[in-house]
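Multiple structures are listed underneath, in C-alpha cells.
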Structure 1
Amino acid sequence: MSTPVRQRPPRTESAPRSVPRRTRAANRQGLMSRRTVAHAAIILIGLVMVYPLVWMLSSSFEPTTEIFGSTSLVPKSPSLDNYSAGWSGPGAPFSVYLLNSLLICALTIVGNVLSCSLAAYAFARMSFVGRRVLFGVMLGTIMLPAHVTLIAQYSIFRDLGWVDTYLPLVVPKFLGTEAFFIFLMVQFIRGLPRELDEAARIDGCGVFQIYLRIVLPLLRPALVTTAIFSFIWSYNDFFTALIYVSDPARLTVPLALRTFLDSSGQSEWGQMFAMSLVTMVPVLVAFVLFQRRIVEGVATTGLK
C-alpha cells in the first residue's frame with residue numbers, strides 16, 4: 001500500500017520592506033552634502049593650482065617695480081610694454097628663439113617616431129639572439145638618471161665638434177634613445193594580431209614592407225602620443241640646451257627666458273612673465289588639439 005506524498009506548502013515571497021520616506025530623504029541629503037564637500041574641495045584645489053598662472057598673467061601687465069609690491073591680482077596700471085619689450089628680446093627678437101625651439105622639436109618628433117617605431121617593431125615581431133636581454137637593458141635605461149651619462153656624452157660630442165650646435169639635441173633622437181616610447185610601441189604592437197603579418201608574407205611582403213604597410217598604419221595612436229610628448233619634452237628642455245648651446249643666436253625658448261634674469265643687476269620680471277605666457281601658447285594648443293589622441297594612445301597600449 002503506497003503512502004501518500006506530502007506536498008509542501010508553496011513558498012510565499014516576503015514583500016520588500018518599504019523604506020520610510022524620512023530615511024530616503026536623509027540618505028539623499030547625506031549624499032548631496034558629501035558631493036557638495038567633494039566639489040568644494042576640488043574647486044579649492046583648482047584655485048590653488050591656477051593662482052600662480054593668474055598672478056603671472058596679472059604681473060605681465062605691470063612694471064617690474066610694482067610686481068612684488070602687492071598681492072593683488074588686478075594690475076594698478078595695466079600696460080603692454082612688457083610684451084613689446086620682451087618680444088624685442090635682450091639679444092635678438094623672441095621670434096628667433098621660438099623658431100629655434102620649433103625646429104628642434106620638429107626634428108625630435110621625426111627622429112623619435114622613426115627610430116622608436118623601428119626598434120619597437122624589432123622587439124615585438126622579430127626573433128634574434130639576446131632579444132629579451134636587450135629589451136631588459138633598454139627598460140633599465142628608463143631608471144638611469146640622465147646626469148650619470150652626461151660627462152661621457154659631452155666628451156663624445158666635444159670630440160666630434162658638435163658643441164654649440166643643435167646636433168647633440170637632435171641626433172640621439174634618430175638612434176632610438178627614448179626607451180619609454182619604445183616600450184609604449186612594443187606593448188601596442190604586441191596587441192596587433194599576428195595573422196596580419198602572416199597574410200602579408202603570403203602576399204610576398206618582406207620584413208620592412210610588413211612594418212611599412214601593416215604595422216605603421218595601425219600604430220597611429222601610439223605614434224601620435226609619441227609625437228606630442230616629444231614636442232612637449234623637447235620644447236621645455238632647459239638642461240640639455242644649457243649644456244650644449246651657448247651662441248645667443250641659437251638659444252632655445254627656456255634659455256631665452258633665463259636671459260631676462262640677471263643675478264648681478266636688474267632683472268626684467270615683467271618681460272619674463274609676458275614671454276612665459278607667449279611660450280605657453282604652442283604647448284596649450286598642442287594639448288587641446290590632441291588630448292583625445294594622447295588618452296587613446298596610452299589607454300590602448302598593451303590591450304590584447
Structure 2
Amino acid sequence: MSEEYQTLRVTHDGPVGWLELNRPRAGNAMDGVMFEELPRAWAELDSDPAVRVIVNVAAGRDFCTGLDVVQLNRDPAALREQSRRTKRSELRITAWHCGVVKPVIAALQGRVVGGGLHFVADADVVIAASDVRFIDSHVSVGQATAFEGIALARKLAAETVMRLALAGRHEPLGAARAHQLGMVSEVVDPPEDLRERAAALAATIARNSPAAMAATKRALYRALEAGLTEACRAAAADLVGLWGHPDQVEGPAAFVEKRAAHWAPLDRDSEHEKVLASRTPGHAPNLPVTEA
C-alpha cells in the first residue's frame with residue numbers, strides 16, 4: 001500500500017484488503033487524525049484493482065470505543081472540524097459514508113461503544129468474536145443517539161435498536177444475543193480465531209464477480225434507502241446494465257468446465273459501470289456522527 005497512516009494499518013493479502021483501526025491503547029477511539037485518515041484508507045482499498053473484498057478489524061482488546069473526547073478537547077481545531085462536519089452531514093468515516101463499492105466485512109472484538117457502532121451499522125457483513133459487547137453510551141452522557149441508530153434500524157427491528165439506545169451504558173449487548181437479533185451474522189469462538197475466520201469469509205466472497213457484487217450491493221442498499229417500488233425499478237437497471245458484461249459469459253463457462261472463474265477486474269471507467277452510475281442516485285449519503 002502506498003499511503004502512510006498514524007492511526008490505521010492498511011494492507012492487502014491477495015484479493016483481501018485489511019483496514020485496521022490501530023489505536024489500541026486508546027481503545028481504538030477515533031481522534032482527529034483518524035477522522036482524516038479513514039476516508040483516504042477506504043479510497044485506497046476501494047481503488048486498488050488487486051483488492052476485491054475489504055475486512056475492517058481493530059488492534060488490541062477493543063474494536064472501537066467511540067470518540068476520543070480527551071484528545072479532541074486538547075485539539076480545538078480538530079474539534080471544530082468534527083463539529084462542522086457533523087452539522088453539514090459531511091463526516092466520512094465508514095465505507096458506506098465514503099461510497100465504497102466493494103464488499104466490506106466488519107470483524108469485531110471486545111467493546112464496540114458509541115460511535116464505534118457506525119462500523120457495525122455500515123458494514124455489508126458483520127461477524128463478531130464471542131467476547132463482543134455492544135454499548136450505545138450516548139444517552140448516558142447526555143447525548144442523543146441519532147445516525148448510528150438510524151442506520152441500524154434499517155437492518156434490525158426498531159425495538160432492538162431502541163432498547164440498545166435507551167439502556168445506554170447500563171445494559172451491554174453480548175455477541176450471542178446480537179446474533180439472535182440479526183445484528184451480526186456469525187459469532188466466532190474462541191475469539192482468537194476471529195481474523196482467521198474473517199479471512200476465510202473474505203476469500204469466499206472474493207471468488208465472485210466484482211462487477212456483479214458491486215451492482216448487487218448498490219441495489220440492496222438502495223432498497224434500504226428508497227421505497228419498494230422505486231428500489232425494484234432502479235434494480236432493473238442494475239440487472240440490465242450487466243447484460244453483455246464478460247463475467248456473464250465467464251461465470252457459466254467456468255461452472256460447466258468445473259474450474260475457477262477468471263473474473264474481469266472492476267473497472268469504474270467501463271461503459272457498464274458508467275451506465276450503472278448514471279442510473280443510480282448516489283451510493284450513499286454522507287452521514288454525520290455524534291459520538292459519546
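None of the figures in this text is laboratory data; all of them are computed from the coordinates on show. It should be emphasised that the depicted structure is a prediction, and the values quoted were computed from it without experimental measurement. Cβ atoms are built from the backbone, for glycine too; each structure is taken alone.
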Item to check | Structure (1, 2) behind the derived value 6, 27, 35, 23, 7, 1, 0 of P(r) over Cα pairs in 10 Å bins from 0, in percent | outcome: 2
Next on the checklist: When relative contact order in percent (Cα under 8 Å, 6 or more apart) is computed for each of 1, 2, which one produces 28?
Outcome noted: 1
Checklist outcome for this item: mean count of other Cβ atoms within 10 Å over residues 68-75: greatest across 1, 2 for structure 2
Item to check | At a computed -12500 (helix-only ellipticity at 222 nm (-39500 (n - 2.57) for each DSSP H run of 4 or more, over all residues; to 500)), which of 1, 2 | outcome: 2
